[in-house]
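What follows is calculated from the coordinates using simple rules that are stated; it is not laboratory data. All of these numbers come straight from a predicted model, not from anything done at the bench. Cβ atoms are built from the backbone, for glycine too; each structure is taken alone.
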Structure 1
Amino acid sequence: MDHWICEYWRADEARWVMVDANLSLDAPPGDRRDFDPLDVPSDRFLVAGRAWRQCRAGAADPDRFGLPDETGLGYIGSQLVRDLAALNKRELLCWDTWALGHTAFTGLTGDDLALLDRVATATLADNAGFAGLRALYRTEERLRVPSVIHSLDMAAGARPLDGVELPAAVAD
């Protein structure tokens with residue numbers, strides 16, 4: 001099932017820390033969680049880049065990733081595009097899509113797959129790879145957040161909205 005977490009930089013330890021705000025600090029009875037939700041170990045949360053790589057290598061079934069009515073490589077690809085944007089300070093809502101993150105749902109070309117392979121590698125790189133991640137986002141139009149996106153109107157039962165204009169501070 002799809003799920004989102006946050007990360008923050010812990011300067012005193014010189015590392016990024018994953019935080020799961022949906023998990024209670026105190027595990028309910030019967031919960032066998034063995035980690036702190038304010039410091040989620042990297043092997044306890046499968047980020048989109050690792051899910052993509054596992055599926056592309058045949059080590060995982062793409063249809064096991066996503067939401068009940070939307071699964072597969074297209075879905076994982078859309079999340080890769082979202083992760084790349086977030087790492088470039090373009091944090092949109094989970095029901096917003098744009099560019100390759102939107103068209104991934106209708107089918108991926110060989111060129112799309114190769115680009116998403118690069119995105120997976122970039123999003124999984126350590127801090128030394130950050131400049132490359134930024135360059136990939138800046139130079140590849142199919143990944144950047146445009147001024148107009150696709151979204152879902154959650155108040156109207158997830159009705160698709162095309163042509164949602166973003167404030168200038170959000171779009172690239």
Structure 2
Amino acid sequence: MTNSNTKRVRSIETELKDKLVAINRVTKVTKGGRNFSFSAIVVVGDEKNVVGHGLGKANEVTEAITKGIEAAKKNLIKVPVLKGTIPHEQNGKFGGARVFIRPAAHGTGVIAGGAMRAVFESVGITDVLAKSKGSSNPHNVVKATLNALEQLRDAYTVADQRGIDLDKVFNG
């Protein structure tokens with residue numbers, strides 16, 4: 001569900017910081033015994049409005065994390081951030097996960113759970129109130145949070161889409 005105003009970021013290799021959200025050990029039972037492998041959910045961002053997520057699977061933890069980082073770099077998005085918070089309230093959903101994000105006053109901090117917190121910190125959002133409803137599966141919570149962030153629009157974008165002056169956005 002990508003809006004036309006969402007900007008996919010193609011090549012931004014400047015100072016991307018990665019955050020590991022979750023590691024899962026999975027087992028495949030075969031005739032020869034149990035085969036263990038790992039899946040890692042990783043969020044990358046530059047802490048200046050750009051964020052992406054990725055899933056890596058491998059037989060070793062470090063390989064899974066590396067693959068997750070590479071996958072995350074392939075789907076970066078740009079998020080409007082105003083003075084360390086988001087421009088307006090927004091709901092996001094993916095699978096069974098539902099998230100609600102709301103702007104917060106300066107100094108509030110990031111009030112969010114583990115998977116959502118990693119996404120907000122990677123974007124560079126310092127003040128936000130967030131609630132996760134439904135599924136607590138980290139895969140779906142991360143995707144629902146990014147869905148909500150994709151839908152955000154700042155006043156400049158709204159004025160441009162409506163073809164009106166910036167003052168008329170606020171004054172009707």
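Consider the structures 1, 2: one of them gives 21.0 for mean count of other Cβ atoms within 10 Å over residues 36-43 as calculated from the coordinates. Say which. Walk me through the numbers before you get to the answer.
Values: 1: 13.0; 2: 21.0.
Here the read-out was taken from 2.
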Comparing 1, 2 on mean count of other Cβ atoms within 10 Å over residues 52-59, the highest sits with 2
Value 21, calculated as relative contact order in percent (Cα under 8 Å, 6 or more apart) from one of 1, 2, is from structure 2
From the coordinates of one of 1, 2, distance in nm of label points 7 Å out along Cα→Cβ at positions 44 and 68 came out at 2.8; that one is structure 1
The value 17.9, 71 for Rg and Dmax of the Cα atoms in Å, derived from one of 1, 2, belongs to structure 2
